[in-house]
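No value in this document is a laboratory result; all are computed from the given coordinates. Given the structure is predicted, the values throughout are model-derived calculations rather than measurements. Cβ atoms are built from the backbone, for glycine too; each structure is taken alone.
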Structure 1
Amino acid sequence: MRTELHIPSDLKFLGIVESWLLGALELELGSEVDWKKQSNRMRLVLVEAYSNVVRHAHRDQPNLPVLIRLEMRDRAIHLEVWDCGQGFDLNNYLPPEPDDFQEGGYGWLILNRLMDKVEYRLQINGHNCLTMEATLLNTTQVPAEVE
């Protein structure tokens, strides 16, 4: 299954973005996975990725489009979030220190903890692409300590 969504850079569309992603995944996966656990995981990933584009890459430019692509094979998810912003140089990223109570800077950590693979590519034909991949365990593969 492959699908994509073109949507404005405005947080008022966040509910639509969530419904699109979660609805597509639920239709494709049905009862093959622990949907409650996986939907919360995917919602957090998408909220983090989309809101970063809106708040940082497209700041004060709600007419710039965000393109979100979803590809699903078996239980392997491939998710891309494309933006038109300046881009974020990961070489300048410093993860937050555990003792520092800073307000931002946790997004990259969150995405890398929740997904199996996360990549960010700058300026591909004038756009930036955040790519995230994960394989969802089916309901019979969930380890006891995760339940």
Structure 2
Amino acid sequence: MTELAKKRPEFRNINALSDLPTYRLPAAGWVSILHRVSGVLMFVLLPFIIWMFDKSISSEYSFAKFRSVFENGVGFVPGFFFKLVVLALIWAYLHHFIAGLRHLWMDVSHKAVTKQFGTTSATVTLVASIVLTLALGAKLFGLY
């Protein structure tokens, strides 16, 4: 009778060097991790956001200095670097917002908690955040 019993699965500790590079995280996993990363990025760069807001609305002179930072840079830091930081903030906001809407929709609609919806909505979230970031990034870098 014990021979017919189904063998129980064996669980072992993973070897991070050999197992993790071969593990494929599903799209929903990427969205979840990037949702956290985007939130941390926005929080860490909050002083930069406040500085940008302050300089952009204080006066015409401070706005001119603000624009100069993005065109010419400050000290040894080129303006291109500041634009890249703003591009990262744009992505963080868009991804965090879209992923947040996705999570809210799953909380409200119990029909949305399926594997198919999770995969589809995660893919839509990733694509939408990247496409919108590219569009706004093109504007930021003066392509249109």
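Structure notes:
- Given 1.19 for Rg/Rh (Cα atoms, Kirkwood Rh), calculated: source structure among 1, 2: 2
- When helix-only ellipticity at 222 nm (-39500 (n - 2.57) for each DSSP H run of 4 or more, over all residues; to 500) is computed for each of 1, 2, the one that comes out at -24000 is 2.
- Distance in nm of label points 7 Å out along Cα→Cβ at positions 84 and 116 - highest-scoring structure of 1, 2: 2
- Comparison of 1, 2 by distance in nm of label points 7 Å out along Cα→Cβ at positions 60 and 132 - largest value held by: 2
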